[in-house]
1. I have 37, 29, 22 for Cα extents along the principal axes in Å, for residues 236-347 alone, calculated from one of the structures P, Q. Which structure is it?
2. Taking 2.8 as the value of distance in nm of label points 7 Å out along Cα→Cβ at positions 164 and 380 derived from one of the structures shown (P, Q), identify that structure.
3. Out of P, Q, choose the structure whose coordinates give percent of Cα pairs over 37 Å apart equal to 25 when calculated.
4. Here relative contact order in percent (Cα under 8 Å, 6 or more apart) was calculated and came to 26; which of the structures P, Q was it taken from?
5. If distance in nm of label points 7 Å out along Cα→Cβ at positions 284 and 356 comes out at 3.3 when worked out from the coordinates, which of P, Q was used?
6. Work out which structure the value -23000 belongs to, where helix-only ellipticity at 222 nm (-39500 (n - 2.57) for each DSSP H run of 4 or more, over all residues; to 500) was derived from one of P, Q.
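Coordinate-derived values only; no laboratory data. Just so it is clear, the structure is predicted and the values come from calculations on it, not from any experiment. Cβ atoms are built from the backbone, for glycine too; each structure is taken alone.
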Structure P
Amino acid sequence: MSSIVRDRSGKSYLVPFILVTSLFFLWGFAHSILDVLNKHFQDVLVISKARSGLVQATVYGGYFLMAIPAGRIIRRWGYRSGIVLGLLLYGIGALMFIPGGKIMSFPFFLASLFVIGCGLTCLETSANPYVTVLGDSDSAVRRLNLAQSFNGLGWIAGPLVGGLLILGPDSNISLPYAMIGAVVLVLGLIFSRLPLPSIDNGTACDGGQASSDGQTASIWKMKTFRYGVPALFLYVAAQTGINSFFINYVTEANASIDPQTAALMLSFGGMGLFMAGRLLGTVLMGRISPRTMMSVCAAGAVLCMCLTIFCDGACGTAALCVTYLFESVMFPTIFSMALADIRGEGTKTASSYLIMSIAGGAVAPVLMGLIGESDMAAGFVVPLICFIFIAAYSFTYRRHTIWKDLH
């Protein structure tokens, strides 16, 4: 692993890489436990699938509103400030679940989740681009994919903890959030006193890339970036929608499976394959190009979604689980591919827009809830469409080429 956290001069960034990578677990946990909350609120608060989709919509709406301010904070005060602010907001939002568990008000829970979403935005806006520059640019995709593997571990832990504590017979919605809130605030204190190395990956000015003749080229003229933003938007939409209604789909397609068992299947089946895919992807990317990896995975995801929609029972459930294997490498790969042609301060600006595109997660759950109110399988046409666009993005992508294919 040490080779991918060294720059061309031989300098190692292993320690800051390990510290920042620990944050990836935290937001993976925060996102994946939402999928348990979605089903829990349907049953306990007696709300529709479409309304329960507001759980994800609220968190991902925070990404849309907070991404640009987070980017400005990072540009002015650095990555460490963005990380500390993110941990502070995350911790506050999590601790709000303590009174929320007594009030049992859906709007109050949504307010708590919005605060968490704003915190996660700051964390992701800081950590994702920071990891890409902690070493040689040629290994940026592998480095981010490795860090995202620990994000996958958080995705496993969320449904596992949520299924046991929230969907279990002794339901306690406050306890998991109280625990994670305390941990997050302690980490915030640690990072507030922890100097992180400043990385300069080129000379540029805000909002663009500085060219040799002194003129600034807008990051939006980089088609690798411009088409990467909607690709990431649709990926997060697909992933969030699938996660949100995994438990609904499994319990409807298999009459003998209860919600708690479905949550364990999500944790060890879907999320287990998700983490395994990221670890495998890190190894394979040393041998094949990110574009080839994306093309294969996008095609596989399209096939799995078709089987999920048109099959039921064990076949549809298995296809839904395998989808997690194919989608595992998509976020870090699209993120790195979109930033491939951008240097300097333009990376921070571009990263803000990419993180803003995570707001795609606010759209898909509501649409899927509306379409799948009577038949959940029908709702999975939404991620199917998303994966088709992502496949087109990967098939036409050329690293360091200005998208001649799309002219």
Structure Q
Amino acid sequence: MKKVFLPFLSVVALSFATVSCSDDDPITPDPTPEGEEIVKEGEISENETWTAENIYVLDGRVVVNEGVTLTIEAGTIIKAEDGQGANATALIVDQGGKIMAEGTAENPIIFTSVNDEIAAGETESSLEVGDAGQWGGVIILGKAPISVANADGIGVIEGIPANLPYGQYGGNDAADNSGSLKYVSIRFSGTVLSTNSEIQGLTLGGVGSGTTVENIEIFSNKDDGIEWFGGTVNAKNILIYGQEDDGLDIDQAYAGTVENALVIMTENSGSAFEIDGPEGDMKDAFTFKNITVDMGNFEGKLIADFREGALGTLENIFVHNVNESGSTVNLNDERSVLEFNDDNLTFASWEIVTPGNKTIADLFTSKGTTAPVANKFTENATAVEEGTVGADVSVFDWTFTKSKGVF
């Protein structure tokens, strides 16, 4: 643990000055203590509070154990050491653990890299959107249902070795409570652990509806912005910018609602939405509502990619800056086409600023031998010049993305 203290002579001088004052002299209060740089590593086994005057440095995987609550004060900055592969740094909240990270618009909680020169009390990072992948990310694991092939309904989150005492997620407690994230900005994360195994900016595995997730910014992540692996947690006021894979990613029959989100694509982004279906017998469906997608006019970026029997509802979606080449709402396999035709994957009140001479029908594609009933999409999506649906982007004025003039 590294700490910074007031110099010894300064402390002595302050003590002498206090003793030498008479009863009639005004008492000069001690100056505000200088903050510390506090290194955290390994497992947290008892309740802790991280405070805003300090910088907390994550070194490797830092785990909030079962039965333990980590409280992070508004305005606190957490920096992560570099680390690739199995040594990637991440904050992991294990099943039965809690994180109470409640920032404010004026004093958000910021997770970033040790390479970021941001100091305590500041909100502006020194790194840029292209600096993704400096560290892992934030992982929360709960006991809510997930759809996996295992009969017990338990999974091991990607990127965490199965032989460790943490990393499992899923169960039968739909109302499970893993704590609260409010006004949290996660920056320059998403390092690759191994082939096809990365950490998202925020990973939510089997997180239950008792958990609060709102006012979240993911700025520059090597993989997805946020990925839900099953669970029932609701999320609102979500901003994703600078992800190098998908913006919002759904897996394993996530059954919550994501409301009021803004996804801003960059040249390195994948799809705005990637939606995978259930992996086991349990089938449940998500809801996306009031979401704006800025496609950035980049060629070949999918608006949405539905795969492996995707299930869910997407309503009040506004999409603009769409490129004429390859940017579509795509049903990627036979199972997804069948679920779409059976009204298990539905669209409502979409508005798209169509590029060039493209029509709404041109922006809807599919794979597989079964033809989709295309009007289930085309009759629920409208070509517009300006949107009347989508996100209220004013709620994102607090973000680093806003300060960079991105929107």
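1. Working: P: 54, 26, 22; Q: 37, 29, 22.
The read-out comes from structure Q.
2. Numbers: P: 2.8; Q: 3.9.
Answer by label: P.
3. Numbers: P: 17; Q: 25.
Among P, Q, the structure yielding 25 for percent of Cα pairs over 37 Å apart is Q.
4. Working: P: 26; Q: 10.
Attributed to the structure labelled P.
5. Numbers: P: 3.3; Q: 4.3.
Considering all the candidates, the number was obtained from P.
6. P
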